[in-house]
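Asker: Next up, some structures in structure tokens.
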Structure I
Amino acid sequence: MIRRPETPQVAFIQAGSLDDPKIFEPAAEVFACRAHPSIGPVEGAVRFEKGPPPDLVRPAVVAHFKKRS
């Protein structure tokens, strides 16, 4: 798990570290430039080829939780 000082309420979890990643709905993809060619974009997730700038992280997370309410 990764936390950034700019957004302490957000935790970044690598999907590969989960026992069952299917139970989570990703809000964003980061470092998509490193994704395996057979892995397509996640529908509905914000995609960043590299790490997102901090000013974009919060709106993506807020939008994700609004969708779930």
Structure II
Amino acid sequence: MKEDFSRRSSQRMALIPAKITDDNCISPVDYHGSAHITSLSEADGIFFVPAGVKKIEKGTAVTFNYI
């Protein structure tokens, strides 16, 4: 992760759109939930946030899939 990521609720697994930065890190795009489909046009893929995880620290490895 290029930066810290946090979310309000951690009850469910989340799929968050993100782009790959020049230094091969993942940076989340501006995303406000499943209805915010336009954010996918800015993303290179999605990363997974498991249920029960509220925060991911900068530098943490995450699972990322290209779209």
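Asker: With relative contact order in percent (Cα under 8 Å, 6 or more apart) coming out at 45, pick the structure among I, II it was computed from. Walk me through the intermediate numbers first.
Answerer: Details: I: 28; II: 45.
Answer for the origin of the read-out: II.
Asker: Identify the structure, out of I, II, from whose coordinates log10 I(q)/I(0) by the Debye sum over Cα atoms at q = 0.23, 0.28 Å⁻¹ was calculated to give -1.25, -1.61. Intermediate values should be presented prior to the final figure.
Answerer: Details: I: -1.25, -1.61; II: -1.02, -1.43.
Label of the source structure: I.
Asker: Rank structures I, II by distance in nm of label points 7 Å out along Cα→Cβ at positions 3 and 43 and report only the one at the top, that is, the highest.
Answerer: Details: I: 3.4; II: 1.6.
Sorting by distance in nm of label points 7 Å out along Cα→Cβ at positions 3 and 43 in descending order puts I first.
Asker: Between structures I, II, where is distance in nm of label points 7 Å out along Cα→Cβ at positions 11 and 35 highest? Intermediate values should be presented prior to the final figure.
Answerer: Numbers: I: 2.4; II: 1.8.
Going through I, II one by one, distance in nm of label points 7 Å out along Cα→Cβ at positions 11 and 35 peaks for structure I.
Asker: Given -7000 as the derived value for helix-only ellipticity at 222 nm (-39500 (n - 2.57) for each DSSP H run of 4 or more, over all residues; to 500), which of the supplied structures I, II does it correspond to?
Answerer: Working: I: -7000; II: 0.
Going label by label, the one that fits is I.
Read-outs: derived from the displayed coordinates by stated rules, not from any lab. Owing to the predicted nature of the structure, the values given are computational and were not obtained by experimental measurement. Cβ atoms are built from the backbone, for glycine too; each structure is taken alone.
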